[in-house]
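Structures follow.
Any read-out appearing in this document is the output of simple, stated calculations on the displayed coordinates, not a laboratory observation. Not measured: the values here are computed from a predicted model. Cβ atoms are built from the backbone, for glycine too; each structure is taken alone.
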Structure 1
């Protein structure tokens, strides 16, 4: 038996398997991997059926979309992508609400502890880990909660600790960087609660979280929100089919669990992540047929952007150049000025159509097992907005931006925002912001910087400036049209959860009902499990266009509790 020492010194055996009964089919999984990864490895893509009987599968891979809901041991509405396997389970495809209606979770009246750390950090990614470490080293009592089974976030996601991944984990810079951040937080004395879901955020600073055993009230003196972002996907024919997922979901399956989203894969979207993931899939043995990039092919116009990137962070710029060279060596087509136009069931998989944009001609068809799409990101700012932190709409970036000072402090002095949740800036910038905000929050409580922290803060400020210049050049290079519903046919779903088509949404924008709230009342859009995270920005923009007004924070739906769906029994116990 081959073994690898895992976190906390526990021994993890590579051939120790967990039994899964999926719809009467006997499967097995590696201990510690997610149910989504285990089912994907077994070739199972259809995880639930909608009200109309349409199949859905993994889409976001990070617990946002709620599309991978299954029944586990008779308990409905369990997210396969967030369920870590530690024991044998019986899993059933969820069939709309039948099983959920029959479930009657029993709550408990036992009193539970009120959590009162000096500083609560929400999010265990690059920014959150650095913020927690900095504050704890300065002497503050810090609690970090993260919804995922393991810390690291999207950028520093960690691999399953088994020998098959050990060599790659040792040599991969992102894996190593994540391990270092996690180890630093542990060494600093940060208390971490993994798999904890924050479901309520109430002014002034009352936070309700479910830690897997009970719902607890948390009243920190300071709050640092580092909730990250999620991928922007475009509504187009076939985007709800099993096998169509975000680029991040395909990357999580591969990097964390060594599971290919498919043997033949097409990637489409806007930005460098699609190129990085295409190469990772190809190195792992997938046939990557093409990457459809919405931005135009770089020409002389791109020289200022490239110069900005090279002077800001030369190592990152050169890494991008090497990735493009590897794409060419591997024969992976990079289709500039192109967009994923439609996906349909195909012979043994999916048929994906790619066309040029904006001309819309020259359609190419690809027979694939999976399609990964990523058209940029949207901040996960629901908690910040629920607590009343001021936001503004940034037309250049196409999303709400949290108003902060140079130290990460929001319009509410007790609340800090770090990283992509406040306005997209990338993982390196989030790391620097975390150091600055963590130390500032600790100082505001009367703690003093420990030895070397003042120098680390100064270095973080310098690094933050460089990373922001790099990001500005990067997105100049990848500048592309910001599409909304242009690719959707009249019967294409805009609201995935409530199964509302473009035609139904447009009907809800009738004269006198152009506000986003009125559209919601007319159609139920945004009232499903993802709570408008995917359809909301699109409908807000459409409604503003109908009114002839610019987008503001008021143009968007206000966040409401629960922040994400949760069982009533988990709230009351």
Structure 2
């Protein structure tokens, strides 16, 4: 799940897919040498720490991470490391600090369902409808029902999010979601194709699954998960709602280092990503996936680590994403919430696993997958280097400044002033941007990133937020800096321009932007496209100011739908 910015500048949820674009560079992990000679050979934990530090030490996110490598030998101690980007401001983390693990919750649900199936309590191909209240309306496609397996593999055909999700608090988006809203959203849904024929990641589907299991068993889902998975595996810190006494919980942060609110999901809907767990918990889970746990649970986890059947349309099996490299099959899951990132990968052939937990949302900068895969196998591309704050060049600032339209139709303005860039969505307040050594601008007061894209005509950009991205199209033609009107120049355009009887265009300026309003019409932001010529964000109307011999503005012409009307300044 991810967030983008809507046309009115507010934050909304979307399902735009995202893949990080990491620079591929060689990562050398050299052992320190003292004056007396070589330092003692580094152990697995030292190597793990060095690798995590190589990516994050000094990173402008300020992220802190807990990491573990679980090896093939039963009973051997996993390598662990705790690293903060800023050692001077290191936050207290240990093996029992709990993190929001996001989508890692889903592979835990898969293990529980597989165990229940092995005990004959359910079958993966059971229809969802049989687990819900009789009054619930469950869509099908020409008589083909949604099954539990469809939900686990994300091929149910259901939308990404419940349609009746009310974002009362966008910083904690699921806290107020009720079972009635969930089931109402299910009743509203229409399947466009048969279940099993199209992949679409669905937080909605996983929420329905855990709600359905709780209904079938007649107890809350936290009890089911604790009795069926957490307790048998010794995952003593894992929970959906706070324990008494609670395990120590990490504070979440946006990718710019600002603290953010925790995400909360109603326990029965927590399959969407509501688990909090510690590094110690995830080590126990990974060990069981590698065959080092209670027999029935290791068998259940082994069942989730299956290859997709022939003809499968989903890259997921039982919530695990499968990748292949040189005959190697790796099962992985990456999670992200508003303030946390997580990663778990299992290599069943080599009987190895890697776990990464961060107290910072890192989806905008590629997430934890590049680091996690390189830790699992050095043959994978390097995760790159820390993103350090860095001053942008004046040429880049001047090239990016301008007006844009995002792929979802929203307008956006970038402005350069005093060696810094600001971003404004529509007529919302401007966001100050920092710049990092990876070449990206990032908001200092929100959580989004602007990735510049060089083209033959100059620069455009991609807006990245919450793991999603939107391409931006430049609206204004390249303008020499001396032709751009400053705030004083825009004020000289202000005034009323009567066009015809009972219709006047009023021009105002504010904070370096120009606005027009016709009689009984809304206010529109207009952008400069060339000297004394402005246009609406959509490009549907053009406004040309005419000056007299002294340079004073005397009239305004409005061109729209092939027609032009002109009015003298009043």
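The table for this structure:
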read-out	value
Identity of the structure behind 0.15 (criterion: FRET efficiency 1/(1 + (r/R0)^6) of positions 382 and 422 (r between Cβ atoms, R0 = 25 Å, to 0.05), calculated), options 1, 2	2
Distance in nm of label points 7 Å out along Cα→Cβ at positions 78 and 518 - highest-scoring structure of 1, 2	2
Parent structure of the calculated result -0.37, -0.89, given that log10 I(q)/I(0) by the Debye sum over Cα atoms at q = 0.06, 0.10 Å⁻¹ is the read-out and 1, 2 the choices	2
Test item: helix-only ellipticity at 222 nm (-39500 (n - 2.57) for each DSSP H run of 4 or more, over all residues; to 500) calculated as -9500, pick one of 1, 2	1
Ranking 1, 2 by mean count of other Cβ atoms within 10 Å over residues 222-229, the structure that comes out highest	1
Among 1, 2, which structure scores highest (criterion: distance in nm of label points 7 Å out along Cα→Cβ at positions 94 and 558)	2
Ranking 1, 2 by distance in nm of label points 7 Å out along Cα→Cβ at positions 262 and 462, the structure that comes out highest	1
With distance in nm of label points 7 Å out along Cα→Cβ at positions 358 and 470 derived as 3.3, matching label from 1, 2	1
Parent structure of the calculated result 13.8, given that mean count of other Cβ atoms within 10 Å over residues 294-301 is the read-out and 1, 2 the choices	1
